[in-house]
Structure P
Amino acid sequence: MNAKGSIMDDQTRAERVGEYLWARDRVSPSLGMELQTISAGHAVITMLVRADMVNGHNICHGGMIFSLADSAFAYACNSRNQSTLAQHNSITYLSPARLGEPLRAEAHEVSLTGRSGIYDVAVSGKDGRKIAEFRGLSRQIGDQHIDESTETDRQESGK
């Protein structure tokens, strides 16, 4: 047991939080996203550009790319088991993504001070080129996702 009364190490905590959130996330799976990896302050999510994600320019709609980056941001900033929401996000599009192209969003924590965090997300295409750069500012709202002392989540423990 660590100083916080938790029996979990950072990696186990992040994985359990990722499982907890993914089981309740309706948006990310509906867009074909897959959580590839999660660790403290870090997450990687992938998504294949489908026909229903292509706009009138025959490229991936920016909102789909934003959603992918936002999901990676959400998993990274919640990975420490503190319920955290977006406070502000911005994105810069650098290259178009094409129909059938697999995209990868990698989020990493830049700063976490008190209840506020800064996270950068790089979205890349299959050839490694940068599709977009996203910056997310987060704010912790006080709850935890899982009960670390017993390794049960809030739903199982009745919270």
Structure Q
Amino acid sequence: MLPTYYKYWGKASRGFADDEICHLLPYHCLDVAAVGQILADRLGVSKHIAEKLKCQEKNIVPIIVFLCAVHDIGKFSDGFQNQIPELARSLRGKGLHAAYQEKHWSLGHRFWREYAGRVFSSDQNTILDHLDAWFSASSGHHGRPPSNAINAYFDTRIFPVDDAIDFI
């Protein structure tokens, strides 16, 4: 049986029909990670960051690849998935009732602010002290940083945290 994180789409057309193909979220994220690795090398990004941080480039590349791989973690949200209800129902085996009210890049950043400690099995504040700016840069999209507005709470009823963490 496939892990449940294969029940989420990453890219799809709005005119989805049962016989059409979508790009599953794990594959989309891994594709972006692969491209990120190549671009970081070819454009000298990893070398530049390593020089600024006074560390070896070989230690920076895995971080860039990881951040590229998790750039769309907010797409696990039911609101994002429900933008194409037929596709969400086809993949998840049930209808979703969440509206897409908060952009997936902001939800992704909020996911890290809530669950980084659990993901890395470490103290949440320590992780965020070191990586929050990186999570923000990774989850920002289309020239826009994630919103820092925090709703009352991170609604786990419409964000399947366990599936996102299992993917990571």
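Taking FRET efficiency 1/(1 + (r/R0)^6) of positions 114 and 130 (r between Cβ atoms, R0 = 25 Å, to 0.05) as the quantity of interest, name the structure among P, Q where it is greatest. Please report the intermediate quantities before stating the final value.
Working: P: 0.20; Q: 0.90.
Greatest value across P, Q: structure Q.
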Answer label among P, Q for the case where helix-only ellipticity at 222 nm (-39500 (n - 2.57) for each DSSP H run of 4 or more, over all residues; to 500), calculated from the coordinates, equals -17000: Q
Winner on mean count of other Cβ atoms within 10 Å over residues 42-49 once structures P, Q are ranked, highest first: P
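Could you tell me which structure in P, Q was used to calculate FRET efficiency 1/(1 + (r/R0)^6) of positions 122 and 146 (r between Cβ atoms, R0 = 30 Å, to 0.05) as 0.60?
P
For which of the structures P, Q does the calculation of P(r) over Cα pairs in 10 Å bins from 0, in percent return 11, 39, 32, 14, 4, 0? Mind dumping the intermediate values first?
Details: P: 11, 39, 32, 14, 4, 0; Q: 10, 36, 35, 15, 3, 0.
Derived from P, not from the others.
Here, each number is a calculation from the coordinates, and none is a lab measurement. From a predicted model like this one, the values you see are computed outputs, not experimental measurements. Cβ atoms are built from the backbone, for glycine too; each structure is taken alone.
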